[in-house]
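Asks: The next part holds the structures, each set out as structure tokens.
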Structure 1
Amino acid sequence: MEWLSVTLSLYGRAVARAGKLALRNWPVLGTVFAYTAIMTVAGYFAVFLGLAGGFLLSIVWAGCLGSFLYLVEMIVRTSRVTWEDFGRSFGVYLWDVVGVIFVLWIFWQIAMPVLQQLPQGGVIALCIEIAIFVFFNAVPELIYLGHNTLLSLLSESYRFIADNWIEWFPPNVLFAVGLLALWRLPAADFVAQMLMFAATALFVYFAMVARGLMFLELNGTSRRGRAFRHRMGR
């Protein structure tokens, strides 16, 4: 079946290139240690600030997540990332990430009290969470590759998933399985734990770069167009 051949070819290109880029930029795994240290320090101070500490922790977490997305973007777009990129990464997508978190927080602040009053509220809440996970799954890529406003960010993610869900989710499920497998590896001592943490960090970068490369191939194209390019050897 041509569609399957085209899709497997797309996966092969994305995974092979992501593997090369992740190995070439392996020092980037150190940023995950840096994010952990930053969150640990922020958590220590947040304890003494009460409600303001919660907001501080959210902003710091959003900054770390935005920094991570920026570094993935640099790998996807330029094939390399530097420590200078890391230094300027924290503010680039900070407010995009904060905006998404705020919308989801507001939604649950409104939805949860209502759902709690319903007989099957827990089931409905679970279904909504699954729907959010599915249809907003491409939000990270749209933040750093699409540069959309907040409202268009969510609507574009819905459109992208609706158009490409059958190509998008199989490798993402495999990435999730691979991540769980790494987390379950035995680590008897501190050195083993650090090695496992480093391997997990590098795998996360690999998976996110592969997602970015797949997004670039899928977004704005049709199955017919991809099949035509495949027949032309492109």
Structure 2
Amino acid sequence: MKYENIVEGQFINRINRFVANVLIDGVVEQVHVKNTGRCKELLIEDAKVYLEKNNNPNRKTKYSLINVYKDNLLINMDSQVPNVVVYEAVENNKIPQLQDVKLLKREVTYKKSRFDLYYETETIKGFIEVKGVTLEKDGIAMFPDAPTERGRKHVYELIDSGQKGYTNYLFLLIQFKGAKKFIPNYEMDNKFALSLIQARREGVSILCYDSVVTLDSIIVNENIKVQL
């Protein structure tokens, strides 16, 4: 996944879920935040951030915030990118657990949920729900950074469709490099954490990969241990 027209900025403050003030080339700009999560540990005053400049004159904001430095760790915080990155990785046979996929579709509905990906091989078919992970504590990746009833609903729908014969995956894409392991954020959302335990018990495969993040790109990197 590649970005274009990347510029550096200095984070000032967040106005709301979608808009923040960033200092770019000495000018305070209102920019689009491509992650509606809390991201309190990332979006702090004076943090170095990177933005994609958009030349569409009809947009209210010229820039979209995509990367942020947390100390020396570069984190991609674009919540729209994990689906694209995982799609590309599966399509190009980069995921050992998902090889020889013959059919791959985005945004496929099952009952009341819309899963990120649907896949078929010669012998199996199933759904892949992708979650982007940006929360890091002491080298450990965690999700979620806020309670997520929607995320829990997706997990239970994966369980339900698995009982109907689908072979399903919950794919956790860590949007930075070098995490030691992944654990659910029990303190923030214990119900979601418990849903992951149930999902694994019911046959849903939980995959976790970190990413190589540069100023203008993000790609899948290595398989990371999941500790439930």
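A short reminder: the numbers here are calculations on the coordinates, not readings from a lab. Note that this is a predicted model, so its numbers are computed, not measured. Cβ atoms are built from the backbone, for glycine too; each structure is taken alone.
Asks: Comparing 1, 2, where is relative contact order in percent (Cα under 8 Å, 6 or more apart) highest? Can you show the working numbers first?
Replies: Working: 1: 29; 2: 16.
Largest calculated value belongs to 1.
Asks: Thinking of 1, 2, which structure, once helix-only ellipticity at 222 nm (-39500 (n - 2.57) for each DSSP H run of 4 or more, over all residues; to 500) is computed, gives back -5000? Working shown, then result.
Replies: On the way: 1: -27000; 2: -5000.
The read-out comes from structure 2.
Asks: Something else: From which structure (1, 2) was volume of the Cα convex hull per residue in Å³ calculated, if the value obtained is 168? Display every interim value, and only then the final one.
Replies: Numbers: 1: 168; 2: 127.
The read-out comes from structure 1.
Asks: Between 1, 2, which one scores greatest on mean count of other Cβ atoms within 10 Å over residues 64-71?
Replies: Working: 1: 22.5; 2: 19.6.
By mean count of other Cβ atoms within 10 Å over residues 64-71, the leading structure of 1, 2 is 1.
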